[in-house]
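Each value in this text was obtained by applying a stated rule to the coordinates, not by laboratory testing. Computed from a predicted structure; not experimentally measured. Cβ atoms are built from the backbone, for glycine too; each structure is taken alone.
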Structure 1
Amino acid sequence: MTIAGKIESTIAIPGGVSVTLDGTVMKVNGPRGELSRNFAHPGITVAVNEDAVSVSCEYPRIKDKAMVGTYVAHVNNMIKGVTEGFVYELKVVFNHFPMKVAVKGDRVEINNYMGGRATRYANIVKGCTVKVNGADVTVEGNDIEACGQTAANIERATSRLGFDKRTFQDGIYIVKKSHKVKE
């Protein structure tokens, strides 16, 4: 909502979720855990009421309006993360050489990719869990950025230049994101 030089957006806080603001650090607690994020930007004000979070800016410029929208998206993702969580599904695809994918500690090991002897590794970002079930890899967590980065790390570990992707389709690919599914 824009009123004569001011832009403001409000996000409703659902039941079972508590939001606290300590300076510029917002903490969101819910049934799945806790997330925190620093919302420090000059000119943008974040306020927490009993039932809503408001993000506002006086006399916004174009970049300030964009930052208000970004903050609203971050708060929505934090609330969804502590209530529902996020899931990325990946698929292991191979035609030429059978790949072996396993989780070892805080990283994913990929063996025999394109017949190579060297093991490839993908880091798992803190706060995510990775499960491998045959050709299906599942990344779960409360933080959308951590889950997305972990899925991207796994997908990037099997990228290979110099091969025609239409012929050599071996790799691990993201096939589904829980926040992009329309029900």
Structure 2
Amino acid sequence: MSRRDNRAQLTVPVGPDDHSIGREDAPLTLVEYGDFQCPHCGRAYPTVKELQRRLGAQLRFVFRQFPLTMIHPEAEHAAEAAEAAAVQRAFWQMHDRLFERQFALDDDHLVEYADELGLDSERIRGELAAGTYTANVREDFMGGIKSGVNGTPTFYINGVRYDGGYDLESLLTALGSAAAVAAT
């Protein structure tokens, strides 16, 4: 059995309901289970942006919610705000804003970010209060549990859990290896 066979697999395949950026037929798919309040995810964020820039059409990036609410009390509503933004076709803009402003994720700031992005911020305020997107976030979270996620960020490359560093060189090397495997 190869080392690849021993690593956890993504049990919930990437589908049309995922927050995905990049071509569907890209040879590389990087899935991140992340938490908007997690400092490690915050450090991985610019790395993922650089990977997207460098790999271009070769990479599809998928973000799934995995708020660690016991240690990050504002992560759940941040995830729900991103889901609310998605309904207004602005998931990625909110995703970026939340990571860029990780230091302020209380509800008032989430609504402020929605307003800055030109979204219906009062609608988002109401959806946060009503828990409108709690089930969406929970679904991502449970999919992560089933796939072996136990912390953030957790990455999967072409459906296989990646357990290395999340610095640029480590991820580029792993993606390069996955691209070579995909090409065979």
Please state which of the structures 1, 2 yields 2.4 when distance in nm of label points 7 Å out along Cα→Cβ at positions 8 and 136 is computed from it. 2
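Can you tell which of 1, 2 yields 19.0 when mean count of other Cβ atoms within 10 Å over residues 64-71 is derived from it?
Among 1, 2, the structure yielding 19.0 for mean count of other Cβ atoms within 10 Å over residues 64-71 is 2.
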One of 1, 2 was used to calculate helix-only ellipticity at 222 nm (-39500 (n - 2.57) for each DSSP H run of 4 or more, over all residues; to 500), yielding -6500; that structure is 1
Structure from which 2.1 was derived, distance in nm of label points 7 Å out along Cα→Cβ at positions 40 and 160, options 1, 2: 2
Between 1, 2, which one scores greatest on distance in nm of label points 7 Å out along Cα→Cβ at positions 56 and 72? 2
For relative contact order in percent (Cα under 8 Å, 6 or more apart), the calculated result is 20, so let me know which of 1, 2 that is. 1
Work out the source of 59 here, i.e. which of 1, 2 gives that when percent of Cα pairs over 21 Å apart is computed. 1
